[in-house]
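Next up, some structures in structure tokens.
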Structure 1
Amino acid sequence: MNTIEISTQILNDIKIIENDESKMQRLAKYVKRLLPKKEDDSLLTKEEFFAKIDRAIAQSKRGEGKVFTSKEELHKYLESL
């Protein structure tokens, strides 16, 4: 069986169970396990996390930060971004 035949067979099999929500959920869960895991670029190591905090503290001590005296001022700044 080639890839096209397998794909067609899988799609035909899915059509049989597509109206059964619990079976579709089980299928989706199974398919996710088959997919390669991707690395999340947003995850930091413990060292990177604490280094980032240290940099933020240092910036704050140097006065390199934004200070907002009200929620409205904060919202106005965020809307400008």
Structure 2
Amino acid sequence: MVSCESVRQKNRTRASIAGISSGKQVELVGVDAGCNLRGRLLALGFIKGSIITVISNEGNGPLLIKVGESRLTIGRGMAERIEVR
């Protein structure tokens, strides 16, 4: 049986990349989206466990991130579906 506290703690370890400040590195936990978006992100190198660096996040509009050796600009809607810790 899973306790409520362990569920709360698990939820605290996950965040959307849209809320991560510029200059921070995070680990990709998952993508909360349909098959099309998950497939597209997988093709771009978004693999569970990957390290993502947020290069620029101004708080609105697109984010500039680094995944592996690639720099990508992603929209805020897409960023809100990418779960990191």
Consider the structures 1, 2: one of them gives -6500 for helix-only ellipticity at 222 nm (-39500 (n - 2.57) for each DSSP H run of 4 or more, over all residues; to 500) as calculated from the coordinates. Say which.
2
Calculated from one of 1, 2, log10 I(q)/I(0) by the Debye sum over Cα atoms at q = 0.11 Å⁻¹ reads -0.29, and the structure in question is 2
Where is distance in nm of label points 7 Å out along Cα→Cβ at positions 36 and 60 largest, in which of 1, 2?
1
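Quick note: the coordinates plus some simple rules give every number you see, no bench work behind them. None of these values were measured; they are calculated from a predicted model. Cβ atoms are built from the backbone, for glycine too; each structure is taken alone.
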